[in-house]
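Multiple structures follow.
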Structure I
Amino acid sequence: MSLIKGNPVTKGASGMLGDTVVFRTSRGQLQMINKPGKRASLSDKQKVTVSRFQDAIKYAKKVKTLPDVMKEYETGINPKKNSAYHVALVDYLNSPTVDYVKAQQYTGGAGDIVTIKARDDFKVVRVKVEIINRTGKVLEHGDAERFIRKPFIWKYKVSVANPDIKGTVIKVIAFDRPGNKGAGELVL
């Protein structure tokens with residue numbers, strides 16, 4: 001790939017020249033590249049990727065029709081993501097992650113706090129918590145609340161007492177706006 005700068009002959013050029021060279025503009029820069037070859041067929045993995053990307057495009061187009069959501073995605077514009085459409089597209093393709101689940105303030109009593117750090121390339125909108133005792137019985141489940149001073153931190157206030165916390169499992173699922181999930185768990 002060659003970048004072309006300041007050449008008045010190629011200014012504004014786009015398309016194919018002859019049967020070998022293609023001019024295109026990407027992020028404001030004119031590029032000259034070899035003509036892409038045709039693929040014989042896609043592998044199964046490539047078909048899955050193409051399908052996923054098509055779903056992301058549908059999501060980003062749908063977002064364009066929702067002014068409130070579009071306005072929110074506009075806050076994610078940066079030099080690499082130059083439009084709200086692009087931010088929405090990338091958000092669809094990337095799932096959130098749960099970095100940690102901390103239960104230092106959880107002693108088995110109602111009112112104890114579980115702390116979660118969940119991140120996404122754009123924004124985590126919901127964190128679901130489930131507490132399971134060592135016999136496999138679900139003691140409680142609910143949504144954590146975002147900690148106001150730190151946007152990646154979520155707090156869950158326990159409502160059911162658990163007198164024997166050894167072997168208790170705390171499962172966490174983080175969701176982003178498109179509905180992607182990221183999970184984490186802690187075994188006490």
Structure II
Amino acid sequence: MLEKLPAGLGRALRGVRPGLTKLAFNDDRLADVVATIDVTSPAFAEDGPVPTRYTADGAGLSPPLEWSHVPIEAASVVLLIEDADSPMPHPLVHAIVWNLPAGASGLAEGALSGGAPLSMGRNSYLGTAYLAPDPPPGHGEHRYAFQVFALDNRPAFTIPPGRSKLLESLHGHAIAKGLLIGTYDRD
């Protein structure tokens with residue numbers, strides 16, 4: 001969708017970015033949560049480029065993700081994918097998945113792209129689907145944060161949560177967290 005924006009607009013907005021400090025992972029209310037969960041992907045390295053297959057310029061599939069070192073006392077796992085460099089005041093939410101089993105060790109390629117019986121929250125476009133990386137042309141490199149949180153409970157939402165409701169549910173219940181950053185650039 002954003003690939004159709006003029007590159008000049010993207011260049012004009014290069015300095016407008018929330019940054020890594022605004023990610024849920026770095027939220028002040030989660031400062032005491034220990035980062036013991038290792039998050040990786042067989043598709044890309046830490047701080048490496050997300051392959052085109054997993055972007056709006058490719059098939060738009062969600063990438064395969066793996067995580068380990070979830071505490072034994074965890075009752076559930078949450079995955080939150082955010083763009084730290086979207087041209088807005090807060091990170092753009094690409095996906096929220098809540099109530100993943102505590103014993104899960106990852107998600108297969110395309111697991112968030114439809115058809116899977118997952119508890120999906122609302123992305124920044126208010127849908128309950130995965131938004132593939134789609135940075136504005138000319139805006140520069142974007143950092144996509146794949147954040148995993150282990151919780152001591154299984155949150156119950158009456159409607160699919162957005163970012164704010166998810167953060168409220170993490171506060172006081174997140175017992176561990178992990179982060180993987182992948183990049184994508186349309187320049």
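Figure out for me which of the structures I, II the number 1.18 belongs to, where Rg/Rh (Cα atoms, Kirkwood Rh) was derived from the coordinates. Could you put the intermediate results ahead of the total?
On the way: I: 1.18; II: 0.95.
The read-out comes from structure I.
When you work out distance in nm of label points 7 Å out along Cα→Cβ at positions 30 and 94 for each of the structures I, II, which one comes out largest? Intermediate values should be presented prior to the final figure.
Numbers: I: 3.3; II: 1.6.
Comparing I, II, the top value of distance in nm of label points 7 Å out along Cα→Cβ at positions 30 and 94 belongs to I.
To test your reading of the models, identify which of I, II gives 3.0 for distance in nm of label points 7 Å out along Cα→Cβ at positions 38 and 142 when calculated.
Answer for the origin of the read-out: II.
Looking at structures I, II, which one was relative contact order in percent (Cα under 8 Å, 6 or more apart) calculated from, given that it came out as 16? Kindly include the intermediate steps, with their values, before the conclusion.
Details: I: 16; II: 32.
The read-out comes from structure I.
Work out which structure the value -2000 belongs to, where helix-only ellipticity at 222 nm (-39500 (n - 2.57) for each DSSP H run of 4 or more, over all residues; to 500) was derived from one of I, II.
On the way: I: -6500; II: -2000.
It must be structure II, since only it matches.
Which structure, out of I, II, was distance in nm of label points 7 Å out along Cα→Cβ at positions 62 and 86 derived from, given a value of 1.6?
II
On Cα Rg over 2.2 N^0.38 Å, for residues 54-117 alone, which of the structures labelled I, II is highest?
Numbers: I: 1.65; II: 1.26.
Once Cα Rg over 2.2 N^0.38 Å, for residues 54-117 alone is tallied for I, II, the winner is I.
Every read-out reported here was derived from the displayed coordinates using simple, explicitly stated rules and does not represent laboratory data. Since the structure is predicted, the reported quantities are computational estimates derived from the model, not experimental observations. Cβ atoms are built from the backbone, for glycine too; each structure is taken alone.
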